[in-house]
Structure P
Amino acid sequence: MKNKILCLLLVFCLSFCLAGCGQKQDYIEKTSENISSYTIKANYNDESKMLVANQKVNYKNNTGITLDEVRFHLYPNAFRQDATFKAVADKDATNAYPSGKSYGEIKINKVVANGKQVTTNVGGQDQNILIVPLDKCVPNGESITIEIDFCDLLPKVAHRFGYTDNAVCFGNWYPIACVYDNGWVQDVYCTNGDPFYSEMANYNVEISYPKYMQIATTGNEKTSDGIKNKTTVANAKTVRDFAFVLSDKFEVLSTQAGDVTIKYFYFNDKNANQNLQIGAEAVQTFSKTFGQYPYDNLCIVQTDFLYGGMEYPNLVYIASNLDQTGQKQVIVHEIAHQWWYNLVGNNQVAHAWLDEGLTDYSTALFFKLNEQYKNEITYEKLVKTAERNYTMFVDVLESFKGGADTTMTRATHQYKTEQEYVCMTYTKGMLLFDSLAFGMGQNKMQKCLQNYFDEFKTKTVKPNDMIKSFGRTTGTNLAGFFNNWLDGKVTIGVA
């Protein structure tokens with residue numbers, strides 16, 4: 001009888017675990033059935049630093065209207081020599097181009113829509129938009145197949161897209177559909193922040209590259225060897241973008257965070273094991289605090305990136321020039337973006353504080369919840385540093401410029417300097433959420449974040465969506481609180 005009871009308990013526990021694993025993927029699978037899909041076959045030549053690709057997009061019209069055209073961002077064209085809106089600010093040119101100026105671009109060779117080759121227009125404000133006319137209109141809720149042959153020429157630059165002596169980065173490298181939001185959203189590249197806005201899609205990407213290189217990529221990958229090249233096929237369902245990095249110098253470490261495989265690709269890091277570990281801890285902490293990470297893997301990739309780090313679905317860049325403390329903070333920050341940017345999306349141009357401010361707060365929260373780092377990094381220290389940096393910046397502007405614009409409602413290109421952008425979106429954004437947590441208590445704040453994530457995962461939000469979601473959780477109208485911060489009415493001082 002005792003053995004029978006034990007067997008029944010074992011079966012129950014196993015069934016519960018398997019059900020939990022299935023539930024983890026349910027909303028990813030469900031969303032994947034009603035979104036666009038990209039199938040890309042690409043060949044990368046390391047000698048010419050050129051990638052040639054064929055892309056088939058099964059574009060699902062979820063715009064709410066009938067379409068007679070579809071528009072795509074061409075982000076690599078910001079790296080052209082004659083680009084008006086450049087990817088690198090003049091002040092950063094020396095660090096971005098240590099070997100001297102270098103240029104890249106994306107060339108569109110052929111476009112086929114509905115099985116017919118079409119004459120397209122590369123337009124926008126700065127050759128940044130591919131306009132694909134449709135000879136047959138696509139009603140809302142229906143799909144169309146668009147095939148694009150294109151070629152990427154990579155610049156030698158320490159950036160999202162480009163190569164250095166250590167790695168080749170393919171971030172924002174292919175034509176990606178513009179979001180339709182009362183018209184096509186087709187913002188130009190901006191050196192402030194992340195000038196991107198995209199919707200969830202499915203990806204099947206086949207990449208051929210030299211055999212001596214290793215690859216880190218979005219999605220689940222399977223690699224096979226040829227005579228001279230490797231071929232990697234990566235599949236990703238319900239993600240907001242697709243990126244990969246190649247290098248002939250990568251060393252790779254791997255660990256598990258529950259049932260998520262975490263890999264760290266690096267070429268020069270004496271703290272590699274510790275950085276892999278904090279990456280795993282970040283996935284576990286945020287899964288418990290916000291909602292389960294729904295994918296099978298996550299790649300942390302060391303690159304020669306101009307800035308501290310960069311987020312892509314299932315893959316994050318970590319700059320190679322960071323010190324040990326900086327590495328920890330950036331790894332945690334970029335992994336938090338898997339929740340606030342990828343799973344819960346927003347217009348990163350119009351409302352940068354929505355993901356960056358919340359991600360900076362989430363980074364601080366990680367160090368509150370993981371006290372093993374208290375001798376190096378604490379929540380309190382991060383908040384005090386943010387307050388000091390913010391007040392110092394505002395004081396300087398008021399002393400020398402006669403005043404400071406402290407509004408957070410501006411688009412990225414409306415901030416006069418990168419420092420102003422960072423101060424008002426990251427720093428002040430983090431202080432906004434810290435103030436909210438202080439007022440309502442940590443447990444209530446955590447419930448707000450869990451409900452917000454659960455309500456909007458795989459969707460795209462605007463500020464009012466967050467404000468109303470938090471209000472429903474607390475039973476309080478929080479519009480006044482948020483608007484005072486966003487409109488620059490709150491005075492912040494260092495205690």
Structure Q
Amino acid sequence: MKNIMLVTGASGAPLDVMRAEAAVSLIARMEALDGDAERSSAGDAQVLEAVAKLEGRLSYERRPDGITVRYIPSMEAKKQLTDDSLNGKWDGGIVKKQQKSIRMTPGALFRFPLENGEGTIGAFITDWSPFPAAAAIAVHKDHPAAGGVKREEADYFTGSFVRHPLTGDLLPVFVADWVKPEFGTGAVIINPAHNQADLDFARKVGLPIRFGLVPGEVTAQPSTWPDAPVVKTGHTTKTGRFDNLTPEEAVKEYFEELHAAGHADRFTDIGVGSYPILEEEAGAGSERGALHPSGLLKEICGLDGADGTVIVSQAAEAGNALLFARCLFYDLYGKALVPEQVVLVQKVEGTKQSEEADGADKEALCLAVLVQAQNGQPAVLKKQIMEQTERFLKNHRELKAAFGLAVPEEKETGAGVYAKVKEALRGADYQKAFTGLYALQKTLHQGIGKGILPLQAVKRYFALAYVLLGDECPDGMTVSGEWKDL
């Protein structure tokens with residue numbers, strides 16, 4: 001059983017979203033006629049279960065009117081985005097867009113044992129030449145090491161300490177509001193004498209500022225004392241066996257010893273950022289407010305880990321929402337999302353007609369945005385296309401009203417032309433399908449005034465129109481039978 005999934009951006013343009021929704025509905029109808037696909041929607045219980053499963057991968061942005069919950073993909077989920085064997089199962093253009101959204105940063109992962117012996121805190125580092133002078137560890141406010149206690153302060157001491165793996169020193173663990181949860185592991189080493197941001201933080205919370213690198217010889221003479229920050233220059237100091245190394249030598253020596261002891265590994269961070277998956281309204285007192293899951297979260301939960309998915313995505317979201325869909329699917333179900341088909345809905349440019357569309361005009365607008373923007377070109381809903389879709393719908397309604405007048409043909413003709421429209425629908429070429437069906441419709445419509453309405457032809461028309469429009473067919477015909485016979 002295939003699933004049909006819709007991927008739109010968190011702030012997609014209304015016309016783009018409308019066209020994407022129209023496309024996914026069209027595919028759902030078409031596949032349902034073949035009996036091998038469904039459009040599923042996740043319930044509240046599925047969504048809450050998914051959020052609980054993602055705990056530790058979430059960041060909470062507090063606002064006066066509620067909370068925005070952002071999803072941070074696991075390293076395993078991000079690694080699949082760079083796996084050639086998996087990317088080969090996706091369209092090359094989509095993969096190219098996603099690769100542009102990924103930031104690769106080489107460095108190392110250092111593990112700091114907690115003083116209480118209950119695990120470690122991993123920190124991603126790109127330059128560890130002054131590592132022995134580290135003064136603290138800082139984590140983002142929703143990091144597991146923060147202790148689960150939410151405080152109003154922007155920066156504060158958690159009450160926990162870790163061991164410095166090279167010196168054995170005890171380093172305090174702080175929460176800092178400037179630590180990016182989506183970068184590395186969401187934990188950073190604070191080395192105030194060698195980084196300006198760390199220096200500012202140390203002065204704010206009162207951390208010692210010790211030098212692990214100095215530009216020259218340091219004596220009791222104030223003129224030899226270094227000024228912070230010292231960045232990748234000079235030589236190591238106050239490290240005993242590691243004194244007088246260049247920054248490059250220090251990086252090599254420190255890593256080799258830490259790696260041999262199991263405290264460090266080479267590591268390349270895969271940066272993709274984070275994505276909003278849930279909004280929670282502010283409740284009264286300690287009460288929780290209403291939860292509003294994003295469309296992406298509901299879509300992924302609705303798949304329930306099934307394979308063989310047909311994805312309809314806004315083209316502009318191929319490198320953003322669709323990228324996070326791949327990660328979210330992996331983190332929830334432990335396997336890669338490999339679609340059977342991906343339909344990209346191109347950007348649609350708004351016009352006065354689209355802005356003013358209301359009531360019955362919305363049906364024509366929906367059809368117009370569906371059939372426009374082919375071959376990667378933006379669609380401009382000019383008066384001509386709006387009038388064309390309006391005439392199509394008017395003719396369609398009149399054919400539907402005249403269906404009872406249709407009579408069997410003496411000789412069946414034209415089946416191949418209808419089959420070509422079906423082929424265009426299957427190939428997601430909705431403009432070609434609309435053009436072909438509109439031409440057939442005009443011929444049939446002319447027959448109303450002449451009293452000639454061939455039954456078989458008009459049944460085929462309504463089967464195709466049902467897929468394109470979603471409009472129910474006249475009584476007395478079976479859509480699935482006509483569709484399968486084409």
- Task: Identify the structure, out of P, Q, from whose coordinates mean count of other Cβ atoms within 10 Å over residues 99-106 was calculated to give 12.2.
- Result: Q
- Answer label among P, Q for the case where Rg/Rh (Cα atoms, Kirkwood Rh), for residues 107-330 alone, calculated from the coordinates, equals 1.07: Q
- Item | At a computed 2.3 (distance in nm of label points 7 Å out along Cα→Cβ at positions 59 and 299), which of P, Q | Q
- Query: Can you tell which of P, Q yields 12 when relative contact order in percent (Cα under 8 Å, 6 or more apart) is derived from it?
  - Reply: P
- Message: Given 109, 50, 41 as the derived value for Cα extents along the principal axes in Å, which of the supplied structures P, Q does it correspond to?
- Response: Q
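Taking 1.6 as the value of distance in nm of label points 7 Å out along Cα→Cβ at positions 67 and 131 derived from one of the structures shown (P, Q), identify that structure.
Label of the originating structure: P.
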- Value 4.7, calculated as distance in nm of label points 7 Å out along Cα→Cβ at positions 219 and 475 from one of P, Q, is from structure P
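All of the numbers you see were taken from the coordinates with simple rules; none came from a lab. This structure is a prediction, so every number in the text was calculated from the model and none was measured. Cβ atoms are built from the backbone, for glycine too; each structure is taken alone.
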